[in-house]
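*Asks:* In what follows, structures are represented as structure tokens.
Just so it is clear, none of the values below were taken in a lab; they were calculated from the coordinates. Bear in mind the structure is a predicted one, so any value in this text is a computation, not a measurement.
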Structure I
Amino acid sequence: MTRLKLAILISGRGSNMEAILEAARDPAYPAKPVLVLSNRPDAKGLETAAP
């Protein structure tokens, strides 16, 4: 199965992003998060998304 590439948009803590990242650990999840963008450079979720 080919997984879709997924971009995640955040503006704060990134709690929804964290749920998506957790779900995407399952190989059966249909998408692979490859990009996180924010309209706020100080968004806390960017720290979570950093490699």
Structure II
Amino acid sequence: MWQDIADAAETPDWDSPQLGRYATGDALSTISRALYADHVNGLVSREEPKN
């Protein structure tokens, strides 16, 4: 899931179909809203996820 979020955050693509593979409902909504906010603010991610 984290890799799919990281991939979507590179552009950022808040509507990526990959995001729905592991998240639904509130979790998917939260991820999508965060990526949309990044898009509006001109932010992108360039690193790999680290837990």
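*Asks:* Among the shown structures I, II, from which was the value 0.99 of Rg/Rh (Cα atoms, Kirkwood Rh) calculated? Write out the running numbers ahead of the final one.
*Replies:* Working: I: 0.99; II: 0.93.
Working through the options, I get structure I.
*Asks:* Given a computed value of -7500 for helix-only ellipticity at 222 nm (-39500 (n - 2.57) for each DSSP H run of 4 or more, over all residues; to 500), which structure among I, II does it belong to? It would help to have the intermediate numbers written out before the result.
*Replies:* Details: I: -7500; II: -14500.
Answer for the origin of the read-out: I.
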